[in-house]
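What follows is a set of structures for review.
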Structure P
């Protein structure tokens with residue numbers, strides 16, 4: 001039979017309420033009593049019941065982690081870092097897969113579990129999606145989201161317009177005169193902003209020809225299929241693929257067609273996922289500081305739970321080019 005709070009109290013020689021206070025955050029208990037309880041609990045192999053504790057504190061310590069990007073390998077890294085970071089703070093992640101779901105279904109699920117807060121982890125969803133959780137009474141932050149001048153929830157990520165500008169400047173600096181943007185789904189906010197920054201810079205350089213195309217998803221297969229289609233027409237000298245996984249799919253299509261990278265076609269990604277640094281890929285890319293964004297997101301959702309009336313902000317992180325082997329070198 002499982003060890004109960006009563007068993008711990010009897011072994012420690014204290015009241016049951018003393019044991020309860022020992023395991024209730026913020027409750028008053030003397031150091032001597034705490035030591036007795038913890039020794040008894042260790043000897044008996046006792047662990048406090050988290051659900052029972054939530055009835056006392058009104059907090060479940062559960063954080064909904066919501067995303068729609070499960071098909072993108074980079075989110076394996078994202079979820080790994082999020083779950084580790086939350087657990088290190090004594091919080092319990094509840095992962096919600098939005099694929100083929102609406103925010104209403106996610107809201108209903110998270111209400112059932114009485115989560116303390118929500119992290120929306122997506123670069124493709126609009127601010128209104130995260131706002132739906134806040135309107136339902138759940139403190140929320142939007143990681144990798146689209147920032148604006150007056151955000152209604154905390155948004156953490158890079159400036160995707162600036163990332164697009166950086167990509168254009170990177171290709172110009174290497175002397176490319178026919179460049180292409182190969183983005184993700186055209187309706188995704190990250191695609192829209194990365195394309196905007198990219199094209200804003202290139203409009204001021206009329207001697208450079210620019211093409212624009214879109215993959216149906218942020219996935220290897222979609223990137224490969226779109227590059228295979230582009231291979232049937234006049235190719236650009238280099239492409240800014242709006243995501244590493246698209247770049248890796250494009251690389252596969254080019255190599256399958258006998259095109260050399262970067263000698264025949266250059267590729268520039270975005271994110272710097274772990275796979276991008278593998279020797280057989282060696283992707284030149286724009287680094288998205290994912291680890292910093294995740295650490296800050298966890299901090300902000302904890303604040304949103306304890307300080308629900310504070311004013312939300314946009315938290316922007318700098319990105320930079322990681323030089324590898326899929327673009328011609330700088331002159």
Structure Q
């Protein structure tokens with residue numbers, strides 16, 4: 001069984017991954033700074049179950065604190081590092097690009113330096129489908145050129161991929177980059193579209209639809225995403241990039257209608273202009289992940305939305 005360090009452990013994907021690893025017998029060391037990007041109480045609830053486990057340890061550390069990150073990796077000597085911590089969100093990055101650079105680039109540099117110094121077997125690093133920018137050649141292949149990101153967030157993730165390659169090539173750090181495609185499911189951040197649409201439709205409030213509803217996304221259910229990360233943990237490479245998506249797309253209008261059907265209420269759509277930084281489509285070619293990781297997503301949108309709405313209702317139903 002492995003000793004795995006997860007940065008961003010209290011987040012949506014991080015906490016779900018921690019639970020999965022603990023269930024199979026691994027030891028998990030978690031790093032999180034519980035920042036206020038969204039309510040820190042939600043993040044604390046995400047790791048409440050893990051905190052009761054004897055093989056879980058939580059360290060409240062800011063990724064930008066280089067000395068603290070180095071001391072943690074030195075003290076724990078993890079077998080594998082899974083770096084999920086980041087300042088998330090395309091639209092907020094447009095408002096504060098300096099913050100995104102500081103956390104996602106400089107903070108991630110500290111993780112890379114710690115891996116160089118203390119040599120875990122490998123580093124699994126969260127990238128994003130946003131690196132594909134306005135690419136129109138679909139489905140997106142890992143070999144597509146990704147030199148023209150269209151948001152500060154996307155640019156930071158591409159910089160992470162480039163620095164990961166530098167550390168692999170120059171310093172011998174084994175690095176696997178995972179390009180996540182719009183992950184959703186229980187514990188999803190409250191600012192994400194599916195969570196937002198569910199809440200607004202349930203409360204009878206206007207649902208903002210940016211553009212004519214024709215933009216399309218490749219949505220990945222959390223269980224499938226976590227399975228892909230676990231397979232990357234178990235399969236070190238010198239340097240590889242993998243798409244982790246469902247390899248199917250859903251339009252924005254279809255998504256709103258699907259959420260509304262499972263909520264059981266009609267949506268009140270508020271049409272708004274397209275937002276800067278948004279792309280018209282994301283669509284993952286996952287042939288490489290299937291071949292090299294054995295990645296095989298199983299949860300379609302209808303079932304995934306059904307599960308999410310059930311979780312949302314359970315979480316938001318006050319006890320009698």
Structure R
């Protein structure tokens with residue numbers, strides 16, 4: 001007998017068989033709770049359990065602290081219903097359901113964007129296409145059953161295929177293969193699309209976009225989609241990397257900011273190379289955001305990058321007026337790639 005899960009935040013309910021996570025049950029029912037990693041490491045799908053019994057899979061302390069767990073918070077991607085439940089969870093307008101599919105693809109081009117970032121261009125079989133929203137991600141399916149998640153770096157276009165920005169991770173099994181063993185015309189399999197990181201219809205608010213490293217990929221897709229749709233809202237992109245050599249798409253972003261009057265682009269270096277010229281922003285990228293926007297109460301903020309960057313942003317942005325309902329993020333857990 002299926003269980004019923006009621007969200008007190010909206011007053012609506014959906015069923016669960018108890019075998020799938022609460023998040024997967026919600027997705028199957030066409031409901032849209034915020035989520036990102038699906039592995040218990042980012043905390044995006046955090047919600048409060050009001051009543052009922054669950055079992056929970058593993059999760060990281062940064063995703064759900066001991067204090068939060070004691071206060072009744074759970075991660076929807078790790079919790080499974082063992083009875084009827086009532087939860088209190090933020091929910092997004094779901095829109096038309098997009099099916100999650102498993103598809104083969106072929107590597108058509110491998111482009112070195114920098115010393116440690118590759119653009120992987122993938123083509124789907126003829127007569128196949130992937131429906132997705134700019135900002136979502138896919139899972140590359142490995143032969144040993146493991147997955148590696150990567151955001152799609154280009155907006156939907158059946159002719160263009162799928163573009164991924166892949167950074168080499170030290171001792172990373174898959175990223176090492178991408179850099180040293182993968183060849184054009186090789187075949188891969190993937191599943192997707194996943195995630196709730198995409199532009200929302202808040203045209204009355206400036207969109208502040210904050211990316212760290214290859215967290216630029218989904219924001220890159222979101223901006224291109226906005227330009228194609230003649231989205232006139234103001235966009236201010238802050239891109240944080242370590243040094244000048246890591247700005248792998250600097251020229252392209254500069255060209256976009258010159259072409260599109262509503263885009264301002266601010267690169268931020270945490271450790272600029274002293275032997276190379278630099279008169280731009282330095283320090284942590286979230287600090288650069290606050291120097292430009294000390295009051296965040298009237299913006300929608302989208303951020304994508306490593307968990308420490310997301311956590312630093314969370315802790316301080318809310319103190320500067322940002323509301324939870326206008327904060328959207330995609331947390332990249334690079335550490336998962338080093339598993340053996």
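We did not get these values from a lab; they are worked out from the coordinates using the rules stated. Computed from a prediction, not measured in an experiment: that's the story for all the values here. Cβ atoms are built from the backbone, for glycine too; each structure is taken alone.
Each of P, Q, R could give distance in nm of label points 7 Å out along Cα→Cβ at positions 113 and 241, but the derived value 3.3 comes from P. Which structure, out of P, Q, R, was FRET efficiency 1/(1 + (r/R0)^6) of positions 121 and 209 (r between Cβ atoms, R0 = 35 Å, to 0.05) derived from, given a value of 0.90? Computing FRET efficiency 1/(1 + (r/R0)^6) of positions 121 and 209 (r between Cβ atoms, R0 = 35 Å, to 0.05) on every structure in P, Q, R gives 0.90 only for R. Here FRET efficiency 1/(1 + (r/R0)^6) of positions 17 and 169 (r between Cβ atoms, R0 = 35 Å, to 0.05) was derived from just one of the structures P, Q, R, and that gives 0.45; the source is R.
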